[in-house]
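J.: Please go over the structures that come below.
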Structure 1
Amino acid sequence: MRARSALFDVYGDHLRSRGDQAPVSALIRLLEPVGIAEPAVRTAISRMAAQGWLEPARVDEAPGYRASPRAIERLSEAAARIYRSAPEPWDGRWRLVFLEAPRQRGERERLRKELTYLGYGEHAPGVWLCPFDRPEVDEVVGLAGGTARHAVAVELDPDPVGAWDLSGLAASYAAWPRVADRLVNDEPAHADEDEKAFAARFRLVHEWRKFLFDDPGLPARLLPGDWPGVRAAELFTSEAARLKPAADRFVGRCLGTA
C-alpha cells in the first residue's frame with residue numbers, strides 16, 4: 001500500500017464527515033495500523049499539496065491539511081461509486097469522445113488512466129466511449145494537454161461493450177469473497193480491537209477502491225447474466241458496515257474527538 005493512495009483513502013473514507021481536514025500528527029497516527037511509517041506519510045503529504053490535492057491549515061491549533069475543493073469533488077464522486085446502492089439509470093445512448101492526445105508520453109498514459117477511472121473505454125484508436133455523461137471529461141483532457149470533440153450514438157459497430165475486459169473483471173469479482181475474507185480475518189494483532197477493526201476496514205476499502213479503475217459501471221442490461229459484481233458489492237457493503245462503528249471510534253480517538 002502506497003502512502004499517497006492511503007492518504008486519499010483517509011480523506012475519502014474518514015474525513016469527509018469531519019471537515020475534510022486533520023492535523024499532521026493525526027494523519028500519521030491513522031496510517032500506523034496499516035504499516036505506513038511517518039517519513040512516508042510526510043513525503044506523501046508534501047507531494048499531494050504540491051499537486052493541489054491538499055491545502056495547509058491549522059486544525060485545533062496544530063499544523064494540518066485540508067482537502068482542496070478539487071480533491072473533495074473527486075473523493076465525493078468516488079464515495080458515491082464505492083457505496084452505490086442502485087445502478088445508474090441509462091438512456092441507451094453512448095457518449096463518444098474523439099481525443100487528440102497530448103504529445104508527451106507520460107501525459108498520455110496519465111490521461112488514459114483518468115479516462116478509465118471516469119468509466120470510458122477505448123472503442124477505436126483515439127475514440128473513447130461511455131454510457132453516461134461525464135461533464136468533467138473536458139477538464140481532465142484539457143489538464144493533460146489534449147483536446148476532445150464529442151458525439152452521441154445509439155448503435156455502434158463493433159459491439160461497444162468490447163471496449164472493456166469484462167471477462168477479466170468478472171474473474172476479479174468472483175475472487176473477491178476470498179480476498180475479502182483474507183483482508184478481514186488475517187489482520188495481525190493490534191493495540192486494541194477498535195484499531196484492528198480500523199485496519200481491517202481500511203484494507204478492505206483500499207482493495208475495493210481498485211475496482212473503480214477497472215469497472216466502468218455499465219448498465220445491468222449490458223452485462224452478462226449472473227454478473228458476479230453484484231454479489232461482490234453486497235459482500236463489501238455488509239463487511240464495511242459491520243466494521244465501521246469500531247473503526248469510527250479509533251478515528252475519533254486519533255482526531256481527539258472521541
Structure 2
Amino acid sequence: MSLSFEERKTTIIESLDKEEKVQVRVLANILQVSDETIRRDLDRLEKEGFLKKVYGGAVKTKIHSWELPFDEKTMINKKEKQAICKAAAFLVEEGDIIMIGNGTTPLDILPYLADKNDITLITHSVPVMLGAMDVFKGRVIFIGGEIERNQKYTSGPLSERMLEMLQANKAFICAGGISTENGITDYDISGSSISRKMMERAEEVIVLADHTKFGKTTFANMCSLTDASKIITDESCPTEWRHLLAEKGIELLIADEV
C-alpha cells in the first residue's frame with residue numbers, strides 16, 4: 001500500500017533533521033515511490049518552508065520564516081492536533097481560567113471543553129472565539145487589538161494592555177518551532193509577542209506542538225525551552241527529543257491517537 005503525502009513528509013522531515021540533507025534517489029528507495037513523486041513532495045515542502053531544494057535533493061532550512069495561511073493549515077496533521085488537544089483539555093480543571101493562543105492546533109481543544117464547568121476562556125484568536133460561542137458554555141473573554149488577517153488573531157499594544165489586566169491558571173500556546181539552540185519560536189514578531197505576554201500572565205504554560213515542530217526554528221523567538229511548564233505532542237515525537245526534554249526537566253506529555 002502506497003504511503004500518503006503526510007506519511008512521506010514525516011520520513012523526509014525526520015531524515016532532514018538527522019542528516020541536514022536528503023537525496024531524491026535515496027528517499028525514493030526508502031519510501032518505494034518514483035523519483036518524480038519525491039520531487040513533487042520536495043516542491044511542496046519547500047513551499048511550506050521546511051527545506052530548500054538543491055540539485056539531486058534538498059537541504060534543511062535553518063530558519064522557517066514563511067507560514068501557510070490559516071485555512072490551509074487546518075487539515076495538516078489533523079489527527080495529531082486532535083490528540084494533543086484532547087490531552088490538553090484533560091488538564092483543565094473546574095474553576096480554571098485558561099488562555100488559548102493563536103494557531104490551528106488550539107482550535108481542536110474546544111469540543112473537549114464542552115462538558116467542563118465554571119471555566120473562563122481568554123483568547124485573542126478569532127477562530128477560537130467564534131468556535132467557543134458554538135460549543136463552549138463557560139465565560140469567554142476576547143482580547144481585542146489589531147487583526148492579523150492571514151493568521152486570524154489580534155495583537156499589538158491594545159491586546160497586550162488588556163492581557164496585563166488579567167491572570168490565568170493555564171496558558172495553552174502553539175509553537176511554530178522547538179529547537180535546542182533557539183528555544184520555542186513563532187513565525188512572526190507580533191504572534192510571538194502576544195504569546196509571550198500570555199505566558200507572563202499565566203501560572204502554568206502548556207505548549208502544544210505536533211512532532212513536525214521539533215528540531216525546527218521559525219523567525220521570531222518566543223521563549224526558552226525551560227519557560228514551558230509542559231509540552232504536549234503526538235506519538236511521532238522523535239525519541240531523541242523525549243530524552244532531551246527529560247534531561248532538561250521539562251514534562252513531555254505524549255497524546256494517544258483519538
Structure 3
Amino acid sequence: MKTTIENPTKPFCLITIPISHYCEKARWALDKLKFTYVEKRHTPPLHLLATNRVGGKTTPVLVTETGIFIDSTDILRYLDSIVPSDAKLYPIDPNQCQEVEKLEDLFNSQLGPATRSWGYFHIMNDYKIMQSRWCQGVPFFERALFPILFPITRSLAQRKFNINPESAAQAYDTIQSIFEQVNKLLLDGRTYLVGDKFSAADLTFAALAAPAVLPPEHPMRSVSYQNLPRKLVSKINAFRKTPAGDFVLRLYRDRNS
C-alpha cells in the first residue's frame with residue numbers, strides 16, 4: 001500500500017526550546033511522517049510565555065486542530081494514530097509494539113535526563129556555547145534579553161536538573177549502561193532495534209542520545225569541536241566509536257530519507 005497522509009487543514013504548531021532533545025524527538029517524528037508544521041522556538045524561561053497560553057509548561061508542545069499534546073511520547077502517539085499502517089512508528093504486531101514501548105520508556109526516563117545532565121554540566125558555564133544552543137531561531141527580543149536572563153536561567157536550570165559534578169558522573173555511567181544495552185541488541189546485525197522497520201524506539205534512542213554523539217546532520221547547528229571542552233570531546237569520540245553511537249550516526253545520516 002502506498003503511504004499517504006491526510007494533512008490537517010492548518011499546519012501543526014510545535015513549540016520548542018532549540019537545544020532540547022525531547023523537542024528533537026517530536027520534530028523528527030513530524031519530519032519523518034511528512035506533516036506540515038510550524039516550529040516556534042523559544043529560549044528558556046521565556047518559552048513559558050508560549051506554553052502557558054496553551055496549557056503546558058515543558059516543551060515540546062504540539063498544537064493541532066484535534067487537541068494539544070504536551071509530552072514527546074504523547075505527540076508520537078497522536079501522530080501515529082493518524083497515519084496509514086505502513087507509516088506507523090509503533091508496530092501493529094502487539095509483541096513488537098510492547099518491545100518498542102519498553103525501550104522508549106527506558107530511553108525517555110533514563111537516557112534523556114542523563115544526556116541532558118551530563119551535557120549541561122560541561123557547557124552550562126560557557127556563555128557563547130549556551131547562547132548558540134538556546135537562542136538558535138528564537139524571536140529577536142528573546143535573543144536581545146539573553147545576556148540579562150542567562151545568569152538567572154543558568155541558575156534555575158542547574159537547580160531544576162540537579163547539575164553538579166556528582167550528578168554528571170552518575171549521568172555518564174547511565175549513558176554508558178544504556179549504550180551497552182543497545183550494543184548488545186545490535187550484536188546480531190539488525191538494522192533497527194525492533195523488527196525490520198524504523199520505529200519510535202530507534203527515533204527516541206537517536207534523538208535522546210544525540211547530545212552524547214553530536215551527529216553532524218542534527219537540524220540544530222552543532223557547536224564546533226574546537227569550542228568544546230577537551231574532556232567532553234574525548235568522551236563524545238568514545239561514544240561515537242561504540243555500535244550504539246555508530247547506530248545513532250547512521251540514523252541521522254538517513255534522517256531525511
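Bear in mind that the values in this text are calculations on the coordinates, not laboratory data. Predicted, not measured: the structure shown is a model, and the values here were computed from it. Cβ atoms are built from the backbone, for glycine too; each structure is taken alone.
J.: Which structure, out of 1, 2, 3, was distance in nm of label points 7 Å out along Cα→Cβ at positions 106 and 234 derived from, given a value of 2.9?
T.: Of the structures listed, the value fits 3.
J.: One of 1, 2, 3 was used to calculate distance in nm of label points 7 Å out along Cα→Cβ at positions 58 and 162, giving 6.2; which?
T.: 1
J.: If FRET efficiency 1/(1 + (r/R0)^6) of positions 138 and 218 (r between Cβ atoms, R0 = 25 Å, to 0.05) is computed to be 0.90, which of 1, 2, 3 is the source?
T.: That value comes from structure 3.
J.: Something else now. Given that Cα extents along the principal axes in Å, derived from a single structure, equals 57, 40, 28, which label among 1, 2, 3 identifies that structure?
T.: Answer by label: 1.
J.: With Cα extents along the principal axes in Å, for residues 18-145 alone coming out at 57, 32, 24, pick the structure among 1, 2, 3 it was computed from.
T.: The read-out was computed on structure 2.
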